[in-house]
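Below are structures written as structure tokens.
Please treat every number below as a calculation from the coordinates, not as lab data. Just so we're clear, the structure is a prediction, and the values are computed from it rather than from any experiment. Cβ atoms are built from the backbone, for glycine too; each structure is taken alone.
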Structure 1
Amino acid sequence: MPRIAWIALGVVAAVALATLALLEAAGLGAFGHRDGAGTVTRAKRPAEEAARAQAGIAAAAAGIGLAKPKQILFGDLHVHTTISYDAFLFSLPLLRGEGAHPPADACDFARYCSALDFWSINDHDFAITPQAWQDMKDSIRECNAVGGDGPNPDTVAFLGWEWTQVGNTPENHYGHKNVVLAHTDDANIPARPIGIPRAGELSSASTLGLGYVALRGGGRMHDLARYLRERASVPLCDPTVPERELPADCYEEAATPEDLFRRLDEWGYDALVIPHGTTWGFYTPPGSRWDKQLVGAMHDPSRQTLFEIDSGHGDGEVYRDWQELTFDASGKPQCPPPRRDYEPTCWRAGEIIRNRCLAAGESAPECEARAATARANAAEAGVAMHRTVPGSTPEDFLDAGQCRDCRMPSFNYRPGGSAQYVLALTNFDDPAGPRRFRFGFIGSSDNHFARPGTGYKEFSRRGMTESQGGPIDPKNPVARVFVPPPEEPVAESVPYKIDRLGFRNFETERQASFLSTGGLVGLHADGRDRDAIWQALKRREVYGTSGPRILLWFDLLNPPGTGAAPLPMGGEVTMRDAPIFQVRAVGSFEQKPGCPDYATSALSPERLQHLCKGECYFPSDQRRLITRIEVVRIRPQAVAHEPVKGLIDDPWRRFDCQPDAAGCVATFSDPDYATQGRDTLYYARVFEEPKPTINGQNLRCERDAEGNCTKVHLCPGPEGDKDDCLAPDEPRAWSSPIYVDYTRS
């Protein structure tokens, strides 16, 4: 070979090696930066703001006939920052993201934008590295320090994480649970979060492929490469080594709730475990039910005492007896026929294929056969039913899979995880000691942009909700994480099997129409410090709202015992006489535009716009009207396999309210209790007058004369990011139940 050829070959080899080295360096995150904890703004929220809020609550209580009430505080116990994997992806410019939102942003938002009394950080377990855990601890401690970590703080910040379990069948799915810790000091918290078994995108990215994506995208794509490689580099903890002997820098796994509770027991620290998203069919396999979570150690009644009934992913309260799937004797999924109030998604898949088949000129028997195959394929596909219909659009599925008569329900509703179904269950494995769930109800946001308490105003859908919407460019190097490759529509369905869980299996576009600003926790506390808040959470003296700060009291007036004080929401009692209850509710304040002076003086105009979107919690003196009070009665199963539908009376009582800014009161008794002689629980649900709400009508269906959805208008519409998808909805609040056990003695 001529010398010049050798030189040319050497140059090519050197360039190739240099390119590989550059790709590897980029794939290892060498050019990226960590987001870190961020910096908490140190200006204190004026003490008179909290005092003014409590004075307003005391005045409202007095106006409705309550003397010396406890304080009512509002918070959000479900908040993500860009430590979470999905939140980091949402931050990327290629997905029109806003950039990093570290933990410090959540503190500033809670203090100046939403003016919350308390909040917690709950990033996804599998994304929390040892350094990220330290960032979370440092930021939470700093937030408490600047807020005044004493008897009268402006905000109390709690440390926690989200145990993010997702199964691909009803049998192995347990769902998401937030772990919230009572303390923040190292002596009273686990050395690391306890997470799900790690898999998927977090550890599978090719270094060279990741390097190519980072070099092509530049900027924050380099940060993504560093983020992913840092998380993939954390070694797994040895499951055979006791908790306290493990190194701090390993990743600890818990595959089931039993594993999670056992590991929390080994640590022994005070913690709450709060299920959420229990009806959210975006990731919950169809046919999933909560019965298995009441078996043995799958439930910890000392820690799992609260239930997130409403969030930015919708309302999960009500039970419906329709089924997403049925199963034959061998466990094979079957597609049930549609009902007037529900069409299974698998059935709609068959209708799409039938219509395509007929349009192609095939015979009716052939098209029916193809529709039957399509229904079977979709039933087998679980949450990925839409992937069995090649070339389908979200609009093709209309309102299939949705609860048609629910108020702002979660997407692809799973009634077997609804609050009403869960509370109606009884486990009879031990006949001498039947077991039940006894939850208090809360709301929270599940916001992924470090914005706790986003429900104070209905504005800025992008950022104040998870509803990003809009098409994703298929040429985008990150697109394959969210959307499958484009397909041509054909007149036959295809089998689809989930090889691994990921966004591509889920209906990311249609579900955008079901995402809202999210709810709040309301609680009755003896003070506003950390311990007072924690004790209120522990005794379940809490309630949830869909976002507005509705004031709610729900009491049992005649608990047993001479001169006994009324029993508040969340309580439990054993009695024989007919219970007498009272509900009192006062509407939230109308909001003024803009932000109060303390927020505009603490934050620069740029940060106020970036973080608060220029709007803050800014109450006027005018309260909104309570329009009605409804009471739900549930009599949990008294014998094994007792049908749940007949045990839930919703509504059992309804009280229409006069238009009075002072609020509404309802007093009632249950004369059936003593004669039926069975344990019963009761909770109150109150409604405010309607107001424009983001995704207030979800899919915005056009309906025919029979009420069938014939066309959907997904969110966002043609206006894109300018479309807040506003429609009237009734803000509401749910009290925690009062549990009344019947005694014959």
Structure 2
Amino acid sequence: MPVISRLPIALVLSLFIIVGGTFAATTPLFEASDELWHYPMIWQLTREQELPILDAHDPGPWRQEAGQPPLYYYIMAFATGWIDTTDMHTVRRLNPHVDTGVVTADGNTNLAIHSPVENFPWRGTTLAVRMIRLLSVLLGAGTVYFTYRLALEIRPAWPVLAAGTAGVLAFTPMFAFISGSVNNDNLAILLASASVLLITRMSLHGDTGREFRIAFNWQWERVYGHISIAHPILGILLGLGALTKLSLLALFPVAAAITAYNQASRWWRNPHRTRARVFWLHALVLLLHYAVIFGLAVLISGWWYLRNLRLYGSPTGINAFVDVLGRRAHPAPLAQLWSERAGFMQSFWGLFGAVNVPFPHWVYTALNIISLLAIVGLLVFITQKWVDDRWSLRRWLPFGVVVAFSCAVIISLLRWATETWSSQGRLLFTALQSLAVLFTIGLSSLLPRQRPHWRRMLIGLVVLSLFMLSASAPWWVIAPAYTVPAPADLESMTTPHTIEFGELSEKAQMRFLGYSLPSASLHPGDALEMTLYWQSIDATEKDWSVFVHLQDSAGTLVAQRDTYPGMGLLPTSRMQPGRTFADHYVLPIPSTAYAPTELRLSIGFYDYSTRQRLHTSDGFDSVELAIVKLNSNPGHIPNTQKINFQDQIELVGYEMDRRVLAPGQHLNLTLYWRGQRQLKHDYTVFTQLRGEGDRLWGQHDSWPARGSAPTTSWTPGEVMRDVHPLLPAADITPGTYELQIGLYDSAGKRLQIITADRRWVDNYLGLSRIRVSEEQTRQ
């Protein structure tokens, strides 16, 4: 290849290493996707030289990552084993209040508590993590190069556009971010890219490389078996991939299919192919190929799957993995997965930190539009090659390989997301090299083939845009999310209210200075916004958490916000005496909150590990700041609602005859339903009283109106009044309990709630909480 043709890919690789290295060097420790659990795997191998075991009861600092195939962790443990990382538990301090996977209005995004120990020059655990990140960037660079070679195999006349394909992959912001983190995806994507490249070459050129001929004789017939050097290389790649990430098992059927096709082609070219013995001899050669490829793969990775079988009763260990990771409350149908597409695409393009630090919304809109155009262009490409160019099967095979592998990864992810909360686009990155090829082919196919320079300009513009996003993300998006707040501007405080907090018989540690409360009148579904102003008085070794509570007249919590000061970024143990700060809080009020009522707004401090509270100088463990009025939603039905149960039935309101119960008392819950269409099933309404640990303390199931109004008899649009008596269990203890309701059909399948923006969520609805006390409180 001429030197000038290599310049574009050299430029892409250089810029990728710079961008990935920037992510690696600037992202705070353990604030990259799952890095908080990936690094302890490496630390464990470095310190103990043995793999941890999945245990849902004691998940350890590695949590579900203990179930990941270990090759990446072994490599990085070998590379950093010389570093003293005895300070790991000191450096890796967790934020217990982080909002993982949720983009909040007020912050609390940091997974870990950060300190100056992370600053340059790096030492100990900081050095090990940063070094692993930089090594991972090099793995990412290998993926970029293999993607370039893959694009050249599919379209050899595209050296510039092949570099564009590599650029699309390299500067996808989430890929650059993951490449600069401790994550086994980095090795998995590299091995997947190398494997797809080799399989593609085999599909296009047959069994490429040096061949070893083996003659088979049977009744004077001779068939030559060709063992190519590609076969053992492919077997090694598949074995290493299976020892890195389970999703790479999707390569096995693709490799088997292409190997079978190549041998079938040899059989077809044999002039004696019609003879049965010739067919069986070729089949024997195919088995030999499989023995080399998959025998090596099993030899390399089989021990891991045997270990899983012995420990967990499953070769993959998925059962134990999911026990630690956690399951959805119910399997998600395709309609629900489709409703989660917005978050899925965000995490594909770039959703940083604990999947809670996003780009501005317009960035995703623009990238999604480009993706839709690429899909349209891909259909144009397929049509052109099928109708006009009439590609032979051999020409289609490389294209088919990238499509088949992409589909295999997508299907496996859909199955995985059905059972777990894993509807994240970044989990497709195993097939990112194939998706990048299809993306570039699709975009370029939108323009005339007679204008190749137009195609190059379009791909170049997209790559440049992605590069600008990736290069700016560390400073534009990520850094602000972890910047410690500046000292408070006390002049903006509207209500001074000085109170000191401290441990009993100890010097006061924190001083509350006052607050700002823009509005003290809300409706269910609104959010209370407020700003609290604080000052540190004395140094402390404890990390005290701030709580903000909204408590109704029945004594139940309607909304709360718990966080370390500085919305997670300014723990009290690292706060200098005299430091002032202002925290802005946003407390969403549930749409099902009982109204009208008055909410008492109170604040305080507590120790997250012991639940011990700091006391005021007056001896109280909280301070009531204000009364917030919660008004009823407009409507003639009590507690007016608009809860859509799967476009079948709508809950339009509810009421209770009491909200504080004494043991032995029952509660009458009245639900108001509206049929949205003529219903084909008679749904049963369930009402449940749930306590801590989701324990069931009371239940009443029946057709509406105690069986007298089956849902098939409803007139669409008519409001049905439905009363359910709910008697708590005899051994119920004083405390707060949640009312949950829902509907299910004769087969036991529940209707799911669809939100106003068409997202499918739970298959039950939590109403207002009730309180059980020793003595009934008058309401």
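One table, with the values for the structure above:
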quantity: Winner on Kirkwood radius over Cα pairs in Å, for residues 573-660 alone once structures 1, 2 are ranked, highest first; calculated: 1
quantity: Top of 1, 2 by distance in nm of label points 7 Å out along Cα→Cβ at positions 45 and 245, largest first; calculated: 1
quantity: Origin of the value 0.60, where FRET efficiency 1/(1 + (r/R0)^6) of positions 109 and 197 (r between Cβ atoms, R0 = 35 Å, to 0.05) was derived from one of 1, 2; calculated: 1
quantity: Value -7500, calculated as helix-only ellipticity at 222 nm (-39500 (n - 2.57) for each DSSP H run of 4 or more, over all residues; to 500), assigned to which of 1, 2; calculated: 1
quantity: Per relative contact order in percent (Cα under 8 Å, 6 or more apart), the highest-valued of structures 1, 2; calculated: 1
quantity: Which of 1, 2 leads on percent of Cα pairs over 51 Å apart, largest value; calculated: 2
quantity: For 3.2 (distance in nm of label points 7 Å out along Cα→Cβ at positions 285 and 693, calculated) the corresponding structure among 1, 2; calculated: 1
quantity: Comparison of 1, 2 - label where distance in nm of label points 7 Å out along Cα→Cβ at positions 165 and 365 is highest; calculated: 1
quantity: Parent structure of the calculated result 7.7, given that distance in nm of label points 7 Å out along Cα→Cβ at positions 157 and 733 is the read-out and 1, 2 the choices; calculated: 2
quantity: Structure responsible for 18.6, with mean count of other Cβ atoms within 10 Å over residues 653-660 calculated and labels 1, 2 on offer; calculated: 2
